[in-house]
Structure 1
Amino acid sequence: MRKMMAVGLVAASLGLASCGAKASPDQTVSSLGASPDLQLHFTGTVSGPGTAKAQSALNALSIDMNYSNPTGAALSQSNGTANAEIIVNTGTQPLADVRVIDSNVYVLINVSAVTNIPGVNLPATEVTSLQLLLGGRWFEFPKSLLDTLAPTPSATAEAQSVKDAAAARAIFDELSNLISTTNYTTLPNGGYSQTGTLLSVANAVLPTIESLSGRQIPTTLLKGTYTLTVTGSGSAATAGSIAITGPSSVTGDGNASVGLTVSVAHASDSIDAPTGATVITQSLLQGLISQAG
């Protein structure tokens, strides 16, 4: 879970960059981890032929990712011990709230909030039953339980994990170099906007991808563009967005766009373990799965 949140943090930073002579995701990561607390708020958009239903659903969804170093030092100095939280919102209601604190995982699910998502048509009886079973209650998955559920990594799996981490870093560096060397437009209120081709992105990461796959991958037919936009205060990123536009895969006629927007804040906001959480044991977990089924 902690690794998943760390990956989400790094992925979010790819859509941002700090202001300066060159755009650099590395600078952005430094900016995001310079304070003890970090709050990221994500929203998505989609437009083009055949995307009306998807946009309607995205209008109701947003995600918050929050991080806090309990020592009060910068997040970059937390060495993986920062508390983390992911909240999936539907409208103004949280659908799910997941917290990771001292390697324990806390989960709150509000099943009724799923009805706020257009196109999701669950029978009212099922929603009511699940809400009675799970809704509005915090569940704690202690580290001791999670350790028993996670398979013991083999030497091969650990070696693959190291290889995957190196590949992810290589791709990050390749994208960082692409962003740094692509022209951009400075915005009046700080920040910049940059547009490039998807072909340039593919070519940038192609060496690493081909080394992983062991074969050549053709990219000449790849069409479309990306646009990065970022605002900042001094050297710190405060918001950003990435939009990708290309031929519509839904209708095959015209272009479609998909976008992700993130706002950044560093408010003092600690992430605490909820009180009164139901501690999950193996027997209780099996019972909940059985009842939910």
Structure 2
Amino acid sequence: MAAHEILTATQAVVTLDVAIPGTVWPWLVTVNMWAKSIGTGVIFMLFLLLRKYPEQAGSLRFPTVVVSIIFIHIFLLFTLADLHQPFRMWHIFFHPHWTSAITVGAWMATLFVGLLFLLAFLSYIKKDNAAFDKTLTWVTILAIPVTLYTAALMSQCTARELWQMPTESAQMIFAALLAGSATMILLSGSKLGYEAKKTLGVVLGLSAFMSFTLYMAEYIFGPMKAEEVAAVLEYIKGDGEYTVMFWLGQWVAYLLPMLFILLSRASKSESILKLAAILALAGLWIVKHVWLMIPQLLPMS
């Protein structure tokens, strides 16, 4: 090796030897998770409705796929916008590292989008309901890991004890069921009868109840798990920076929708059910944003 090459190699300069200050994942990631919950959730609900109410749900095949395509692309757009080097995204496909949740998620999301366009072709152009329903089964199965992938990504973050894979996975699934059922209630209009909408209301109510239970379990018992979790949860307790936003999200996303679903069942009011759906979708964004932000506020030093 030449002398000048040795000299260059020994004069390396450290440009960053401290943690990145501030939040790394902003509201862009909140939109990412929210849109993904809708995009996968409507597929879950379409699969359910076609099994229970095939005659009523038949006309929802193409509109549901269109909604899924739109929101999955919102999810992908905001994912790309949040990348620090978005123009290097092609490395994920040509130089993949399969130990990375981002790589695995990108490949699954790409396959999911491809199958969604196949569903659109089968329902709108070919009009082959039998082939559509067979393909939908595989799309529904693939929607599960696509929904869970963000939980895997968050759980890989070091020194973020609040984001644990088991609870985050459950939260992602319930978020998809909540968002999917709420969107289908609003999308279906007069295409579904009362019984079908009541089923969607049950899914929405149970998803809200289970999600609320998970958050309260973390809120109450989380500090027993680790000191870091206790410190993070201080941001949503007492005079914490996100206390108001956290409880606003819990009420709007979970508690009020559960109450309105019970009222809609008692009065058989579709208007109240639609109100529950709107609140659930709006509140879900708030809940996701708070849970995304508070671990990032804790100094790592």
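Values quoted throughout were computed directly from the atomic coordinates according to the rules given, and no laboratory measurement underlies them. In this text the structure is predicted, and so the values were computed from the model without any measurement. Cβ atoms are built from the backbone, for glycine too; each structure is taken alone.
Details
- If distance in nm of label points 7 Å out along Cα→Cβ at positions 75 and 115 is computed and equals 3.5, the structure in 1, 2: 1
- Structure responsible for -10500, with helix-only ellipticity at 222 nm (-39500 (n - 2.57) for each DSSP H run of 4 or more, over all residues; to 500) calculated and labels 1, 2 on offer: 1
- Identity of the structure behind 1.65 (criterion: Cα Rg over 2.2 N^0.38 Å, for residues 51-106 alone, calculated), options 1, 2: 2
- Structure (1, 2) behind the derived value 22 of relative contact order in percent (Cα under 8 Å, 6 or more apart): 2
- Origin of the value 6, 25, 30, 22, 10, 4, 2, 1, 0, where P(r) over Cα pairs in 10 Å bins from 0, in percent was derived from one of 1, 2: 2
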